[in-house]
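*Asks:* Following are the structures in question.
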Structure I
Amino acid sequence: MIHFDTNFLIQTVVAGSAAHERFRGWTETREDCNTSSIAWAEFLCGPLDAPAEAIARQIFLHPEPFLSADAALAARLFNQTGRRSRSLADCMIAAVAIRCGAKLATSNTADFQPFLPDGLVLA
């Protein structure tokens, strides 16, 4: 299982992008792909055109919900990594991926490196 971070999701719907090509490779090997409801909400904030949204809705039929256990883990990640400004959403996305045992596909690997000791695996 692979979960997509917001930035990776944005690039996935751009034909020819590196993220799009990686996604195609995963679909060819029948890898399950999803995204958290947190990344999905960020994606839908746009800017987003109708064709890109339609493509993404075909790929991600049921974004993974954010649970209370995810909230607790996200808060712990946030606090132990220095309460970095604007990092709470990354902590939330990482928490969902950790719970689901999913690898996280992201274009911003540096943002997620601090969560590797807590069980996050990058795709």
Structure II
Amino acid sequence: MEIIVDECLAKSTISCLIKAGFKVLKIEDILQAGIEDEKIFEHAILKKLPILTHDRGFGVLHRFFQGTPPLIIVLQVVSPHPKATNALLEKALQNIDLKQNKYLNKLIIISENNIRIR
């Protein structure tokens, strides 16, 4: 499964995704570094790709989008240190299979104590 990884995520997080079987698409490789979140969101819609991020702004884009939004996964950690992020991601991937159709177009917010799906 292909997934767009926001620039705010560390290289070690990308390695965790690759290890889990994802084909990682980095923003700087598919669009351009520093591009606005709205453009990333539009690209994800066009290509039907999920986005993984720390940025809660993608949740706002998802919530107010008038069409069919892409799958957005927001990792919420107190400190976005790669070690904490990677542990959270690995734990979440044990509990949810993002390849299942029931997650299409959802907003998934993953925190230390909770996985919320909207």
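*Asks:* With helix-only ellipticity at 222 nm (-39500 (n - 2.57) for each DSSP H run of 4 or more, over all residues; to 500) coming out at -15500, pick the structure among I, II it was computed from.
*Replies:* Considering all the candidates, the number was obtained from I.
*Asks:* If you work out mean count of other Cβ atoms within 10 Å over residues 45-52 for I, II, which one comes out largest?
*Replies:* Structure II comes out on top.
*Asks:* Distance in nm of label points 7 Å out along Cα→Cβ at positions 5 and 29 was computed and gave 0.8; which structure, I, II, did it come from? It would help to have the intermediate numbers written out before the result.
*Replies:* Details: I: 2.0; II: 0.8.
Structure II accounts for this read-out.
*Asks:* Output the label of whichever structure in I, II has the greatest value of relative contact order in percent (Cα under 8 Å, 6 or more apart).
*Replies:* Going through I, II one by one, relative contact order in percent (Cα under 8 Å, 6 or more apart) is largest in I.
*Asks:* Additional query: Work out Rg/Rh (Cα atoms, Kirkwood Rh) for each of structures I, II, then name the structure with the largest result. Mind dumping the intermediate values first?
*Replies:* Details: I: 0.95; II: 0.92.
When Rg/Rh (Cα atoms, Kirkwood Rh) is computed for each of I, II, structure I gives the biggest number.
*Asks:* Let me ask another. FRET efficiency 1/(1 + (r/R0)^6) of positions 61 and 85 (r between Cβ atoms, R0 = 41 Å, to 0.05) computed as 1.00: which structure among I, II?
*Replies:* II
*Asks:* Starting from the value 17.1: which structure in I, II was mean count of other Cβ atoms within 10 Å over residues 37-44 calculated from?
*Replies:* II
Just so you know, all these numbers are worked out from the coordinates, no wet-lab data involved. The structure presented is a predicted model; accordingly, all values stated were derived computationally and were not measured. Cβ atoms are built from the backbone, for glycine too; each structure is taken alone.
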